[in-house]
Structure 1
Amino acid sequence: MVKRMFDFIGSFIGLIILFPFFIIIAILIKLNSKGPVFYKQQRVGLNNTNFGLYKFRSMYINADKKGLLTVGGRDSRITSMGYFLRKYKIDELPQLINVLLGEMSLVGPRPEVRKYVDYYNAEQMRVLSVKPGITDNASIAFIDENVLLAQAADPEKYYIETLIPQKTAIYLEYVDTRNLWKDIKIIFKTIFNVFR
């Protein structure tokens, strides 16, 4: 209950403060490439249920049909504006809407697409016992995940066999030790690492 109040108040205030900034970003996205301002993707959330995750669109239309993973800092599917949005994690900010709606938390395991959740073992499925979040310790640890994927001979295999186990281990540590104070520390740690 306390966490939900924290999430609701935090996302509500965040959306009000960021609204003028959202308008500017929306205009820049529209000027930069054809397509909608927002991108909505199906992700897996609490209790293994699907929900639509919101992001600022950072790729060209239908780019996700060429693969779900973003490989390297200059993936050709990413727009020039999208590169900037991704570099500073600005594309993630519309997820405050998901938090306000109660589909996500400010802090929690990052929501995965169904394709990769299907690789979870029974222990890893415990990740879905809490609401997914905008940020967590795995997001900080793998802030340059696309660079790691670019260095792999087979990015998808590397993601499934190496990154998923490493990330879910961090998610599970959060699931077992979560509290409001830890959430606050992760939020500030995330802000510091994005602008470092």
Structure 2
Amino acid sequence: MYSALILAGGKGSRLGYREKALIDIKGRPLIAIVIEMMEKAVDNIIISVRDREQGELLDSRLSGLVKPSYTFAYDAYKERGPLAGILSGLEACRDEYCFIAACDMPFINKDVVKMLLRECEHYDAAVPHWEDGFLEPLHAVYRRKPMIRETKKAIERGETIILAPVFELNVNYVAVDDIRKLDPELRTFININTYEDIEKLSEMF
């Protein structure tokens, strides 16, 4: 069995501190769309949130929109960025392999997720790798125990960047060209950071 971890604890600073997971896309909160995409590829879903207050807010907005088959994980570390959410989410995970993504990626491709899960076998991580060297650590698969271990170490060192623990793992860097064979337009990597992105995304839907 496989899990997916959706990181929803960000403060949405570039969107005026709006709750990014609840941005309205054609009448539905963004995270509901992400959950539905994930359910096509994995068995279990974990949503990482800042605290119980945010969890209750998201849960109330998701009621009746998606299957109530997700688990909330709450940050144990404050002001540590995505690493805190990754750690809490993986500690709540019970499967060996977990796909991790942000809550603002509504076009995640189930076939790409399944491919990355396969590519992670015999490795600690499978991370998409662009031709220019750019990596996609928030659209990647990780083995739970090694990633927990290295994320804890990174947090203890005062690190906040997502790649800090990743560089300590045995990683299979998956070429984006291989992903393009499954998703020619690479829509799976599309995310939201600005109001302009929201407008474009609504048009795409």
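For this structure, a couple of remarks:
- Calculated for structures 1, 2, distance in nm of label points 7 Å out along Cα→Cβ at positions 18 and 90 is largest in 2.
- Test item: helix-only ellipticity at 222 nm (-39500 (n - 2.57) for each DSSP H run of 4 or more, over all residues; to 500) calculated as -14500, pick one of 1, 2: 1
- Structures 1, 2, by mean count of other Cβ atoms within 10 Å over residues 138-145: label with the highest value: 2
- Identity of the structure behind 1.7 (criterion: distance in nm of label points 7 Å out along Cα→Cβ at positions 146 and 170, calculated), options 1, 2: 1
- Source structure (of 1, 2) for mean count of other Cβ atoms within 10 Å over residues 82-89, computed value 25.1: 2
A short reminder: the numbers here are calculations on the coordinates, not readings from a lab. Predicted model, so just to flag it, every value in this text is computed and none were measured. Cβ atoms are built from the backbone, for glycine too; each structure is taken alone.
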